[in-house]
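Structures are listed in the sections that come next.
We did not get these values from a lab; they are worked out from the coordinates using the rules stated. Computed from a predicted model, the values in this text were never measured in an experiment. Cβ atoms are built from the backbone, for glycine too; each structure is taken alone.
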Structure P
Amino acid sequence: MKNICVFCGSSSGTNSIYSEKAKELGALLARQKKSLIYGGGNVGLMGIIADEVMAQQGEVTGVIPHFLFEWEVGHEGLTELIKVESMHERKLKMSELADGFIAMPGGFGTLEELGEILTWVQLSIIQKPVGILNVNRFYDHLVAQLDHMVKEKFLKPANRAMLLVSDDPNELIKLMESTKIEQTTKWVSPEQS
């Protein structure tokens, strides 16, 4: 895994732990010579992680739609900033560039990106590891919801297991590097599994 895509908020949140973990993850990526792929913003956790990777002489590629760049939230101090036409094109480009995906705390956009990437892995459109950096137990309720979806047979246990979770950046990257994504050859409903 050389290129890690990080989905995260355009806000820093209410607790300084979110910014601290974004910096910790950014420094770790740079130390491990892993490039950051992200949404190209200069605000919130997005800007913090990108700035930290760059400060540690790492490489950062941002992918941002033109309309967000025009709102002056595009980060111009990156290794590369790719401008695209739409949010969908942004996700597609990030998925092409990345070898794995990490979701940090964020809002609707972060959840939507995480959900779409997980669906692409589930459908074998891509075969790349996906993890949640569960800072300050931010995603505990989401993890519980996913477990409930398995219990109620709307989600297969094997698909639930695709999402790796840790509150430690180093541990999460190790989990992702040791995970092999198997291609699904036949779709089976959760009721049949």
Structure Q
Amino acid sequence: MAGTLNNICVFCGASAGNGHEHAKAARVLGRTMADRGLGLVYGAGNVGLMGELADSALSAGGRVAGVIPERLMNRELAHQDITELYVVSTMHERKAKMHDLCDAYIALPGGIGTMEEFFEAVTWRQLGYHNKPIALLNVDGFYDGIESFFATMQQGGFLHSNHRELFFIETTPEMLLNRLAG
């Protein structure tokens, strides 16, 4: 993988989702990152998977940097106990700041925002704006459809075969972090 890992940006839902496996995976990821000395960069929420992730990293003695737009401070209930809280003006500034702070990206389960952030990171890598590793944590089959979707894009002539290598998918936090450390 590309370079030394110090901080990993994790995209995930402000909701906990419908299954306890999602929250469990967020907690294991946060704790495992902290145990390995990896800082967490995320969207600064204290609810849903965001809150589970940050709380577990903090409980294990980890560093947690959150980035949130002013408009979402109250809506997403910004986590007040994290190591660093960056308040920015727009979603664009949020993503740019998260990018500047991280050495790699991981997407946990989430909704439209999580997917938008993931696909923007992949697009930036495809276009050569960065060479940071990107991974999906496929909790309980959540991302099974992504491989199929990328195959459809490739078959339709919208995706070169080497673009599928812009990110990888793993099913456990430990396997994912091992692969990032490569």
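Some notes on this structure:
- Among P, Q, structure where semi-axes √(5λ) of the Cα gyration tensor in Å as derived comes to 24, 18, 16: Q
- Mean count of other Cβ atoms within 10 Å over residues 97-104 from the coordinates reads 23.2; which among P, Q: P
- Label whose coordinates, when relative contact order in percent (Cα under 8 Å, 6 or more apart) is calculated, return 24 (choices P, Q): Q
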